[in-house]
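Bear in mind that the values in this text are calculations on the coordinates, not laboratory data. Please read all numbers here as calculations on a predicted model, not as lab measurements. Cβ atoms are built from the backbone, for glycine too; each structure is taken alone.
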Structure I
Amino acid sequence: MSACRSCGACCAAYRVDFSIHELDEHGGHVPAGLALALNDTLARLRGTDHAQPRCAALTGRIGEAVGCGIYEWRPGPCHELEEGGDACARARARHGLPPLPARRLASGAGSAA
């Protein structure tokens, strides 16, 4: 199992803005009930706009055992986070967790998240 699916630090560290076209009501997959419309083109995952962000789809305890209620349908910014990358290390540091080693992918491209 990927460390991302047991850590959750990124899900409780960053604001997640994405195109409204990723929402299920616009033909995408992200459940509209978990997003706030910002304007005619952008939406934000609920909970990620707080002073201490935490995505509304995240369950469990950061750094121990977490789950994402919309993992298969999460928006683009969630797919782009790289396990062991700079954003991962910053998110883990915000939660007092050590950085992970950068994940090496066989193809040399893609994301672990």
Structure II
Amino acid sequence: MQREELVAYCLAKAGAEETYPWGEAELVAKVGGKAFAFIGLDGGTVGLKCGRDAAEAAEWRERYPGAVTVSAYVGRYGWNSVDWTGPVPDDEVRELVDGSYDAVVAALPKSRRPPTG
């Protein structure tokens, strides 16, 4: 997967917005003001919520050792850093983006959720 494809996929989600809270090195895709993807623009990783908790996220790390690692600071909440340029197939990267987006939307108050349909 190319970086442009990943960014376009994230930003095509309903209500998604592109932000750069820490400068041009990292794009943060948000919905309802909450992050669902941390895309490193200098490297080939994306931070995604990969489960309800650290145990569920660990399943992805076991499946793709070295390519999926614990995200710094938020790993205990189910966030992983995923190398989208390596052994994780594109369809599974998309699945992880979808899951991260869905988890963040589900946690939003109804007033901040994007319209569906």
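Could you figure out which one of I, II the value 2.2 for distance in nm of label points 7 Å out along Cα→Cβ at positions 21 and 69 was computed from? Working shown, then result.
Details: I: 2.8; II: 2.2.
This figure was derived from II.
For helix-only ellipticity at 222 nm (-39500 (n - 2.57) for each DSSP H run of 4 or more, over all residues; to 500), the calculated result is -10000, so let me know which of I, II that is. Answer for the origin of the read-out: II.
Given a computed value of 2.3 for distance in nm of label points 7 Å out along Cα→Cβ at positions 5 and 53, which structure among I, II does it belong to?
Working: I: 2.3; II: 3.5.
It traces back to I.
For relative contact order in percent (Cα under 8 Å, 6 or more apart), find whichever of I, II sits highest and give me its label.
Values: I: 30; II: 25.
The maximum falls on structure I.
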